[in-house]
Structures are given as structure tokens and as C-alpha cells.
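A.B. asks: Heads up, there are several structures right after this.
Values quoted throughout were computed directly from the atomic coordinates according to the rules given, and no laboratory measurement underlies them. Note that the coordinates shown come from a computational prediction; the quantities given were computed from them, not determined experimentally. Cβ atoms are built from the backbone, for glycine too; each structure is taken alone.
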Structure I
Amino acid sequence: MLKTVEEFIREQDLIPPGSTVLCAVSGGADSIAMLHVLYRLRDRLGFTLAAAHYNHRLRGAESDRDQRFVEQFIQLCCGEHRRPDGHVLPAVPLYTGSGDVDGQARCRGTGIEETARDMRYAFLRQAAAEAGANLIATAHTASDNVETILFHLARGSGLRGLGGILPKRDNIIRPLLTVTRPQVEDYLRRHSLPHMEDSSNQNDDYTRNRIRHQVLPVLEDISPGFPGRMADTAALLRADEACLTGLARQLADQALPADGGGLTIGADVIASAPAPIASRALRLLLGRLWGGDQNCSAVHLGSLLKLCRGDDPSGEICLPHNTNARRSYGALLLVPRLGPIPLREGALPLPGRLDCGPWQVSCQMEDYGGQPQGPWEFWLDRAAVPALALRARRTGDRLTPPGRLGKTVKKWMIEAKIPRFQREVLPVLQCDGRIAAVAGLGPDRAFAPREGQKAWHIVINSVE
């Protein structure tokens, strides 16, 4: 398995020499195998290794057990290593975090799995910044990839979904993506490496577990070696998708800024292209309007293509993210609708609540218990914040989140993929002329409390 992973890393250029990799370690078989393999490869491939563990607090004592196991494993198995030439490779540092996923899910009104993923990746990004890591490694295997592809196939998907999990996306890498779960288990046995079992993995109430336990065994029985061949097929589909997307980008690059915001492109440019390329070009254009978010349903893409190919010179359809698509004779316009409710500026009662147009901001005083700081729910040091005022973003506003370097609020919003037309109505929380927090981004570290301090608990909800 070591050779397989090394070849995959080199082939995909996942870890350039000189990189620092933060390895996400849950304590399960896959992540323990990945950590051990990267620990052995770090000298050969020339990178620095760190590890991170996030406790979701969803399984009570079992979650705490997993955290203790990861701490002990790294201490015993990932310590300082001396090479034959006397050079010493440092021990792997571990960064830990935890959060009340269940409570956050109830507060947000989102599902447990979605909330857990969001909170885990927020922690991993923060830990990577603290570790100086430019890459985050997750332990997705070929078996995980097959489960993902089958899930997408079952609910309906195009090439993007059938291509499965990408080997690299932004700064997230998946070094085990060509390794199957039986290979992982064999590696652990040969190296006598312990791991923890997550009891929720046996619960067939989750769709992915049903695919793993009920569907994959049948496919493997019909065609032994199915996961490996499926991984090869997914790689071919990803290459096809990349080719089509490249052609679509050439079309999308013909778009120009529209008056009042948005984009405009000749309707015939889209209409004359083959449907697979035209729909991808439309998705790319929407992604530019939506801050990089290209999640648009096949129904909406089909309606857009019909609008371009139709005879109505003034047809119009509504799209997600407060966007309208409009024919203006020979042009297709993708523009914001009249816009969200304007932000009303004012002082936030401490404690108390303020309805400021599209948002409801509430504040109460409590002891800060070390909860993770989020974009919509966070804590501010009571002693550092005698008063708060809400206002719109201004040119030059800067934010320095905990554990990260400072940059302008505009750049943070772009990185957070906040659509352009929403950026002007997100409230900025100001204290004595300084920015204490920004809705959708979270607090500034200068105003973040330490555990046990009195703090203002701020919760921001949309009222639209």
C-alpha cells in the first residue's frame, strides 16, 4: 500500500516538496493508515507533517475515547525519528478541537451530517493556519469513492457526480483515493496498528452505510475487484468532464459585465453550442455570479438553455441566489433581482436583540466555554466590547479571524464564496471604531474571549 500511495501522490502531484501537510485523523482505520503512511513518506517526498483531530461530541464517551486514542497513538507511533545519517525528523504535532454539532444543527436548522462536516472543515482550516500547513489530507479511499458514485448514480447525476471524489480540490488532498478498504485493513494488520471503530458506521439508517453493507457486497460478488475498476472508470469520467468544461470555459469567457451588475452574453453563443457544452458554460457563468458556487439544478440549466434557444426576445426566469435570467433580444442577461432587503444600521443592545432588515441579531451574556467560533454564532470578550454598532461593509475594512492572518473583509467574503450581491447587506459589528466581527465570517481575534471569561454570545439569523 505504501508504494501505491507514493505513486499516486507523485502522479497527481498532491504534495509538492517543501509542503506542510495537516493530516485529519479521526482514529478510524482509514485515517490511522493514512497518518502512518504519510509519516513514513515525509522524508522521501520532502514534506512536513502535522495532525488534527476534531471531537464532534455526538457519541458521548465514545467520542472522548477516540480523542484519547488519537493523542496516545501519535505520541507513541509518530514521534521524533533519527535517520541513519544523523538527521532528526521532528515528532508530528497534534491539533485538537471540539464542538457541539447537535446544538449547532438545531440552531442553524440544518442536518447533523452537514453541520458536522462544516464545523470539522472550519476547524481543519484553522488548525492548518496554526500549523503553517498549505495542504489538508483526508482519508477518503477508493471504497469511499465507489460509495459516493453509487449514491450519485442512484439519485441522478451527470459526469461531475459520476467522477466521484477529486484527488485534490483547493488545498484538500486525498492520498488514499486508489486504496480499497480491504487494503487498508491488511496494512494495519501487517504493521500491528490499532484503530477505533465508530459505532455509527454500523447504523443502516444512513444511506452511505446501506450502500456499504448491502449494495457493495453484491457487486463485489458479481465482479470481484469492482471498487478498483470503478475507481479507474471514475478517473476516465473526470478526464471527460475536464475536457468538456474546458470547451465550455471558452464560451463563458465571452461574457461581459452587465449594467447594474451581473453578466451578459450573446444568446446565440449559448444556443448554437452542443447541449453538454452550453449547460456547462451556463453553470460557469452562474458560478462567477455566486462567488464560485456552481450548484445549479439540471432543471434550472435546462430552462436557461431553452431561454437562449427560444423565440421570446424578453423572456425571463428566476434562479437561486436572488438571480434573474432575462432575454434582451439577442442577449442573455444574468442579473441580481431587485436585491435583498437593505441593511438598517444601528446600535445593538447588550444584551438584547436588533432587527436590522434582512437579519435578526441577538446578544446575551454568558461564560465562554471554549465553543468553536462560527460565522453566524460566536462569542466576543465582554470586557473588550462595552458597546456594539451594526453597519454595512466599507472599503478597506479588515478582519483577522482567530488563528489566521488578516485581510480585507472583501477578500474574506470572496474566499467564503459569499455572492457579490449579498456582501453589502451583511452586518459588520463595530466596537469603538474597530471591527469586532462580520456576519458570515465570524469574530476578529482581538475581541475573541478566552475560556472561562464573561462573553457576549452573538447569534445572527436571516429573516428573509
Structure II
Amino acid sequence: MQIEGKTVLVAGTGVSGLAAARLLNENHIQTILYDSNANKSKREIYASFDEIGDMQLIFGELDDAVLDSISLAVLSPGIPLEQPFVQKIRERGIPVWGEIELAWYFEKGTVIAITGTNGKTTTTTLVGEIMKAWREKVFVVGNIGLPYTSQADKTDGDSITVAEISSFQLETIDAFRPHISAILNITPDHLNRHHTFENYCRAKFDITKNQGISDVCVLNYDNEETRRFGERQKNTETLFFSRKQSLQRGICLGPDHDTIVYRTANSSQGIVKVSSIQLMGKHNVENVMAAVAIAISMQVPVEIIRRVVCAFTAVEHRIEYVCEKNNVKYYNDSKGTNPDAAIKAIEAMVRPTVLIAGGYDKKSEYDEWIAACTGKVKALVLIGATAKAIEAAARRHHIEDVTIVETLEEAVTLSAKKAAPKDAVLLSPACASWDMFTSYEERGKLFKAYVHKLPDGV
């Protein structure tokens, strides 16, 4: 679909929506920027644009005249497709894109796209660092925090875009075709948005729907959903990685169980030692394997891959070491926004742990996560909308030291009191942040601030 000379509606005035509107506006495409919140400030939004041009700004209800004037709608990822105004747009046969599809329209380089329930940010960041060590022009974008649309116009035939893609963003792709895609794992998440696990899986798998035989899809052999998908995948080349199995072809551990190797039908090449990786936890070995598989598929020299992997440290908010006070270590895993991610954080702990958890209700189940806490978590301090549901799960699994508090600051103070020397305090909520915070980043930064405020001798 050609959008030049047409009118495009951009829905949402957050970071993603503003970036999409700015991209369209700078390319002289007639744009209507829309937000259903009638109380938004036009002055603040207009201030974020260097030039407004002919862009219109509409708040509140969308009337039929506006809907009849547009040829395309671009949705911010936080807007569900079930919204009434979206349904009206679709009933008129108007295409609905997301930020990823709009950015792809302007993309001129090679794209690597990474999705999965957990590990996306760490893997995307690591792949970005590997690509930057290899090539001059690399953009790391998407769900990682920098809107893809803010960088798409800067790409060229020599550039590489590494994009973290969420299931929300994959709902609205059309022609988007990465050269390398990766699905790291799939476990139940965002069921409040997708309603069923099958719908959630379908959204993730759609990252490959436009790929061809010259493209590559990197998949986790150890995850049942991605393994089955890979075994029936025919449209593209599949490259598996596995921490648990010895693969005939793909990325796995060598006979010493300490070397990540790349195997083909005729060879086995050592890439990097697991003991040289600075990231905590077995799940991060999988993230490194995925990054290695992507880099190998891009034909990056092994010495560059090895050097970058060995130097790479944890990203902010993902089992991030904060500090040690009174011989208690504090870790920020605010990005652990679902039970499976929180299980991985618990598994990475090597000390008795006081766990701070709870938050926005995404209709997740907590029993498997709480079962993983048994024997490792000495106390649970809970906050947010899910606190009572998590407390009930904890009682079912005979975890008795459970306290619900009102604020994160209270949780930090109480956890410090419950922790003994040589213990750890871990923020790993297993829930999204939206009931109490604007984002998991805000939650993590506040946690770190409260930890640093703790006096000695608490």
C-alpha cells in the first residue's frame, strides 16, 4: 500500500504515537493525530514537534467525517484492536497498521526482529552490541524503548536494525519482513489482551509470516511451543538453539557442557565459554545462545561474537545488581513482569531471598512460580492489585512468611528488616507495573532509589 498523497490517522499520543506522527509529518504525509482522552493538552503535544505542517490534532470522539477522510490508521501498541473506534475503522475496510509496520514502510536496510515471552530486551541489547562491533550503522529499536519509527528514516542499504517486538506490535503487521527473526520462548502472558494462549502464540509466530526461504528464523528447541512451530515451519530456514539438548545442527553446549558451539552437518565450532559469560542465570545462557545464532546467521566473525559476549553485562531492570548493604545483596528485576520471567530470576539467586512481588493483574496463574520459590524464598513482601491472589498461592504452597504492604517503599524497608546477613532482597514482581507505576522502568528506578536510601544497621 502506498501512503503518499493519502491521509493517515495516528491513534495514541504516547511515545510511540508521537514518533509515528513525526515520521509521517516529516515525510509530508497528511496526518491526523488522535487521542480518545478529551483532556489531553494540545499545547504540550504540539510542543514536541519541530514543525506542525498541516497535521490535525483530535481528542475525544472520532466523528464519521474524520473516519471517511482517512486511508490508513496507525495504532500505538497499547490500543487493543477491540476498541470501538478501531472496529469502526475496520468496518470501513481501512487498513490498520502499528508502529512496526509503518517503520517497515520506510526501512531501507537489513532487519533483525526478536520476540518471545522473556529474554527479549537482554537478547536484543546483546545482538545490538555485536552488530555495532561489526558494522558502522546499527539501530536498536522497538519495545526496548526507542520507537522504531523514530529511526526508520535514518536507515540505508548498509544499515542494520535490531528490533525488539512485542505480541501487541505483532498484531498489526502486514508486510513486515525481517531477514532474521527470533522467537526466544513462549509461555502464557498478556491473556487479558489476547484472551487465549493460542491467540498469544499466533501473534508471536506472525513475526515469520512474510519471511521467505532466504531468511532465517531462530527458535528455542527447549521450549515446546517454539520447537513444534519450527518443526512444521516450511517458509524459511530454521536455526534452533538448545541449552538442554545436543543438536545435530544449531547452537548448543559442547561435550564439556561449558562451551557454546555451532554445529552443522559436517562441523562443530566453539563460540564462547559459558564460564566467561557475566550474566546471571541459566536463562541468560539461552539468551546468549539466541544472540549467537542470530550473529552466525548474519555471518558475523566468531572473534567479534566472542569478544562482545564476554564483555556484556546485565541490562537495567533485569536481575540487575543494585548494591550490598549490611551483607545483604539487592537485585532489581522489575522487568520480570510475568511468572515465567520471575521463575528465572528466582533460579538465578544463590542466597536465601526476600522477594518483593505483585502488581497489575494480567490474569496470570501464580502456582508454578510460587512452587519455584519454595526452598529459596524465605519471605514474600507483596504489593499491588495481585497481592491477595499471590498470597493465596503462597499459602497453598506452605510459604508462611507473607506480608502485604501498600507501597514499594514500605516493601523495601520491610524486606531489609527481614533479610539476614548473606541473604538477598529481590524485586521480581511477576506482574506488570501499571496499577501503581507508569512503567516497569519507573518501578525499578524507585526500587533502586529506596534501596540506596536504606541506612546502615536496618
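A.B. asks: To which of I, II does the computed value 24.9 (Kirkwood radius over Cα pairs in Å) belong? Before the final figure, lay out the partial values.
C.D. replies: Numbers: I: 24.9; II: 23.3.
Corresponding structure: I.
A.B. asks: Let me ask something else. For which of the structures I, II does the calculation of distance in nm of label points 7 Å out along Cα→Cβ at positions 86 and 438 return 2.3? Don't skip to the end; give the middle numbers.
C.D. replies: Working: I: 5.1; II: 2.3.
Source structure for this number: II.
A.B. asks: Output the label of whichever structure in I, II has the greatest value of mean count of other Cβ atoms within 10 Å over residues 14-21.
C.D. replies: Result for mean count of other Cβ atoms within 10 Å over residues 14-21 over I, II: largest is II.
A.B. asks: Which one of I, II has mean count of other Cβ atoms within 10 Å over residues 286-293, as calculated from the coordinates, equal to 18.0?
C.D. replies: I
A.B. asks: Moving to a separate point now. Starting from the value 0.75: which structure in I, II was FRET efficiency 1/(1 + (r/R0)^6) of positions 94 and 366 (r between Cβ atoms, R0 = 35 Å, to 0.05) calculated from?
C.D. replies: Values: I: 0.75; II: 0.30.
For FRET efficiency 1/(1 + (r/R0)^6) of positions 94 and 366 (r between Cβ atoms, R0 = 35 Å, to 0.05), the value 0.75 is produced by structure I.
A.B. asks: On to the next question. Work out mean count of other Cβ atoms within 10 Å over residues 134-141 for each of structures I, II, then name the structure with the largest result.
C.D. replies: That would be structure I.
A.B. asks: Which structure, out of I, II, was distance in nm of label points 7 Å out along Cα→Cβ at positions 46 and 62 derived from, given a value of 4.4?
C.D. replies: On the way: I: 4.4; II: 2.3.
Here the read-out was taken from I.
A.B. asks: Which of I, II yields 6.3 for mean projected area of the Cα convex hull in nm², for residues 54-117 alone, as computed? Don't jump to the answer; show the numbers that get you there.
C.D. replies: Values: I: 5.3; II: 6.3.
That value comes from structure II.
A.B. asks: Match the computed value 1.02 of Rg/Rh (Cα atoms, Kirkwood Rh), for residues 166-269 alone to one of the structures I, II, and report its label.
C.D. replies: Going label by label, the one that fits is II.
A.B. asks: Also: Work out the source of -12000 here, i.e. which of I, II gives that when helix-only ellipticity at 222 nm (-39500 (n - 2.57) for each DSSP H run of 4 or more, over all residues; to 500) is computed.
C.D. replies: I
A.B. asks: Right, another one. For the read-out percent of Cα pairs over 12 Å apart, for residues 182-229 alone, a value of 70 was computed from one structure; give its label from I, II.
C.D. replies: Going label by label, the one that fits is I.
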